[in-house]
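J.: Please find the structures below.
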Structure 1
Amino acid sequence: MGEAIGQMLPAAVGLAISPIPIVTVVLVLVTPRGRVNGPVFLLGCWLGLAVVGTIVLLVAGSLSPSDDGEPAAWVSALQLVLGILLLLLASKQWRGRPQAGEEPPTPKWMSALDSFTPPKAVGAGFVLSGLNPKNLLLTVAGVAAISQTGIPAGEQAVALLVLTLIGCLGVAIPVVIALVMGERAGPLLDGIKAWMARNNTVIMAVILVLIGVKLIGDAISGFSS
């Protein structure tokens, strides 16, 4: 299982620093219902990753592995496709990075956060964490890495749980800060939001390149074995 965790760790880190869920939870936390909606949003984020990851893992389990114990050919093909897609996404991220002195725009839909109820907060967390395209690619990449190891189903489920927990860390940290510090957390949360908005595009581009290159390398290795 250690190998599976090691293989999926880059994807899990990419999920953890995904900017939209982090910026959203910070904005949720400073609303009047923030102390309730923040943890609920975190739950939605975890559910999004867990549900998507479980579906992908079940599909992978029905297709793998080959008779000789090696990863099935579809895993290498999937890794190649995911690697290419992540490189394309990294290029898009890099081109869209904020220029010096430019303030990244905040999506208009975030202005509705003040009126969020707990069910809406759960739904928002689910969608923003599990279903946004970048996170979806990273989740599939992480699950493919777990499936490639060929470990028993129970150990794969544990590795998936670790993937989802690490993937939610970026959202969990602001929630913990807000619950522990209370009203004093406001300036710190604003600083986290501003830093993420300024720097995360570049950081994500670099991480996506690294994960994409690794997946393509693993795919080439799988095809040649």
Structure 2
Amino acid sequence: MRYLGNKRKLAKHLIPIMLASRQEGQAWVEPFVGGANMIDKVGGIRIGNDSNRYLIALLKAVKNGWIPPTEISREFYYEIKAKKEDFPWELVGFVGFGCSFGGKWFGSYAINKNERNYARESSNSLVKQSKNIRDVTFSNTDYRELQIPANSLIYCDPPYFNTAKYKHEIDHNEFWQWCRDKKNEGHTVFISELDAPPDFECVLAVDVVSTLNKNKKQIRNEKLFTLNK
């Protein structure tokens, strides 16, 4: 689904590296599941969490057969943005991400000069994605409070430090220490970020084109880190 910073295009590079370290029966856990564009491409026990309640409500609804609308007007978009409490959470989640430019949470109504129907594209994408997330356990909590099965593979795609703001920000120093703690508890930990503390090893670096800015494209170097010690 459309989501700011989603890893759909990077999945073919990221997933094989992590699966090579995944043990038989090991749960795949994503504390920042976002648009579920990674977790929908692996099998086995899967847990997807996010702090945005509307996003999780959307993913739960879609996996249970809800079909999002294919038409969302500019007026309706801004009505929902202003009065989220008046609408079903799954609809708010769909409009807030799927109908926003670049998938940024209620950033701006997605439209272009050709009047491209972003709502229809997002709805079709979610319906197609639904079959791959039906047995994912979704939860809505702070990543620090997430209950993680013993000896899990944890893949983190947190809000990047010093980049476009998300609905929920995190303390990055606290996050990196949390990753160290999880490693010490026996989990396998991978993190997508642009940079990391020196005790984290970069196992992959890929240049990607960022199109969040409507007026220009930017190249950024996405990295995958892990802790081996």
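FYI, it's all coordinate maths here, none of it is from the lab. Note that this is a predicted model, so its numbers are computed, not measured. Cβ atoms are built from the backbone, for glycine too; each structure is taken alone.
J.: 28, 19, 13 is what came out when semi-axes √(5λ) of the Cα gyration tensor in Å, for residues 116-203 alone was calculated for one structure; which of 1, 2 is it?
T.: Going label by label, the one that fits is 2.
J.: Given a value of 47 for relative contact order in percent (Cα under 8 Å, 6 or more apart), point me to the structure among 1, 2 it was derived from.
T.: 1
J.: Where does the value -26000 come from, among 1, 2, when helix-only ellipticity at 222 nm (-39500 (n - 2.57) for each DSSP H run of 4 or more, over all residues; to 500) is the thing being computed?
T.: Working through the options, I get structure 1.
J.: From 1, 2, which structure was mean count of other Cβ atoms within 10 Å over residues 52-59 = 23.2 calculated on? Mind dumping the intermediate values first?
T.: Values: 1: 17.6; 2: 23.2.
It traces back to 2.
J.: Just checking, which of 1, 2 has the largest value of Rg/Rh (Cα atoms, Kirkwood Rh), for residues 60-139 alone?
T.: If we compare Rg/Rh (Cα atoms, Kirkwood Rh), for residues 60-139 alone over 1, 2, the biggest value is for 1.
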